[in-house]
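Below you'll find a set of structures to go through.
FYI, it's all coordinate maths here, none of it is from the lab. Values in this document were obtained by computation on a predicted structure and should not be read as measured data. Cβ atoms are built from the backbone, for glycine too; each structure is taken alone.
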Structure 1
Amino acid sequence: MAALSRKERERLRRQELILDVAEETINKHGFDGATMDEVAEKAEVAKGTLYIHFESKAHIYLAISERGSRKLNDQMAKVLTKDLSGLKMVENLGATYLNFIKENPQYYHAFNYYEGVVAETKSDPGGIMMKCKENAKEAMTYIVRALQIGMQDGSIDYSYDPKELGLIIWGASKGIINMVFLKQNSSEFELLNEVEFDLESIMQNFIHLVGTGLIKK
């Protein structure tokens, strides 16, 4: 791969700085309360320069989602390098996802934003949405690979379709985390208020339940 030019390195450095500032601003004010003016001011760039990198606040948020999914994938990839059974890999992937969301809730909200607009947005400047899609596919590849390893080493029941099972695990984990955030941010759902739980406890129970269900009988 050819080395980046000085101009390109500077462009990428400024873009990362803008995303750093945008994350802080959105964390503080929420997506609706954050403004391009504030991001430009805190990043110490002209507003015109900001729009060269990101044509709207929505595209900044998509870039934050892409950044978050890339960081998560880096952590997930490390799990598959460990000397573990497939079952333990699946459990470790779940714990990695849990810890990432606990430490970076802003990325989880950005993931949800991306998923909400992916079917509606036609414009994709810089291929941000395409990168998000590629990252999502990569994450699913790690889950499926861990399941396949488990089926090969005998720690996971091989009667399952690993791709279908991967989708079930991914969908269920997202639903549980959504439920936790719903409980934290709303008092309108009586069913959720009747049960005491937090993100860590419910995800640990979910990981244990999944692990138990995957064991070859």
Structure 2
Amino acid sequence: MTTCTIDGLPRIMEQSDADDFAGFMDNLSAEMARGRRFISTLKINGREILPGSEWFVQRTLSVDSVVEVTSGSSFDLVYGAISYGETLISDLRVLLGETVEAYRCGNDPKGIKSFVTLVSCLEEFVNLTGDIGETLQLDFSTLRSGGVPLAGEIESLNQILMEIIQSQENRDWVLLGDLLEYELLPLIDYWQEVFVMFSRMAQESFA
């Protein structure tokens, strides 16, 4: 019979669960979500399975398989994400200033290096914001901060990202500096306030 433990405690696993392991994981994930927890790690016969979609790949387990699942608190997950987002905002401010200064001083090598890191950081921030919204089950199309819908501000971030990449490719340093200083910086200020709101909403959600 397949052996299964969750956080070190035995879990009864029927033959039907072993035959449809993807379905078992799907049900387990939903069960944990109701308890404000999430699947943190999964091991099958001692081998760690990568997070996300691979957990739900269709597979049939042999009768002597050993399944080990550990969970984490959704509270810790969302607060960790919010805290990391606040760190990214601080990093974006520093990188933005370094990039603008380097290009305006004619230091293209330093400007390019800062710019590449800035774009990567900005892309990570956009993705993280989406993950936080999904975890807190937020509807960005109706949620507002300062009277402005968050969905529109996410679109603005994506638009600015494309424009600054294009201006860098065109080597238009004046336009790039203006976009960073007068378009991106105000958006960063806005999202700093949004993350304060996220923190408050998380506290209310997990109270």
Structure 3
Amino acid sequence: MPASTTVITALKFQGGVILGSDSQATDTVAEVRWTVEKAIQVKQYSLVISMSGSLGMANRVKDSIVNDEWHSNMFRKRDLVRDAIDRGFKKIYKEIADRNRPTIPLWGLSAFWAEGSPHILEHELSGDCSYHDYFHAIGSGSKTAYAIYRTLGGKNLAGLNQQKCIQVTLRILRTCIGVEPMGVGEPLVLWVVGEAGAKKLSDDQIQAELQSIDAWEERERRLFFTS
């Protein structure tokens, strides 16, 4: 069975962050694939967390973070939000370290609004966490995602509006997934995170945007082959 492509991305725009992911889980031993939600909103706040790696560990981290004590004043300082997310990860990281495992099979990416601005936070395979200024991608498709991101405009994309960055994110995700022969990973999932909260796009909204991307790519092909 071909390996699946996992990709989760976060892209800043004028007023927030678009967090997108595939929705494929794979058991390479049993050769089984199934659909899974890789990103969830934390309570009612402007915070979405997502993970790549061990599904069981990821679910435990999500439960730990969601069930932590949250209040709106925490979002006045981004590092208070970071510390709360970090607590959920470190519980699992410690268990892994106690087992003397050489690597941590869990990789996290969060998008949130705090201190009046959007933030992208990565929890690395090393157990460390770090902020990213414009864009970040995790998962097996992350290198391809970065290549497409740079081709489409790199950090200049942060100056675009929400709809354009939705289309950029979908194009990145779909291209990453298309590299894998079986086309695994769909349906695509997108969250918009901003000052007003976090909102998940409906399947109909995503399909409409994908049609716009088809037209965008067709315009590029025409320009290239007719110039």
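When distance in nm of label points 7 Å out along Cα→Cβ at positions 64 and 152 is calculated, the result is 3.3; to which of the structures 1, 2, 3 does this value belong? The partial results should precede the final answer.
Values: 1: 4.0; 2: 6.4; 3: 3.3.
So the calculation was done on 3.
Work out the source of 0.35 here, i.e. which of 1, 2, 3 gives that when FRET efficiency 1/(1 + (r/R0)^6) of positions 56 and 96 (r between Cβ atoms, R0 = 35 Å, to 0.05) is computed. Please report the intermediate quantities before stating the final value.
Working: 1: 0.65; 2: 0.35; 3: 1.00.
This figure was derived from 2.
Which structure, out of 1, 2, 3, was Cα Rg over 2.2 N^0.38 Å calculated from, if the result is 1.33? If you can, show how the numbers build up before the last one.
Values: 1: 1.16; 2: 1.33; 3: 1.01.
Among 1, 2, 3, the structure yielding 1.33 for Cα Rg over 2.2 N^0.38 Å is 2.
Out of 1, 2, 3, choose the structure whose coordinates give helix-only ellipticity at 222 nm (-39500 (n - 2.57) for each DSSP H run of 4 or more, over all residues; to 500) equal to -12500 when calculated.
Working: 1: -25500; 2: -20500; 3: -12500.
Comparing all candidates, it corresponds to 3.
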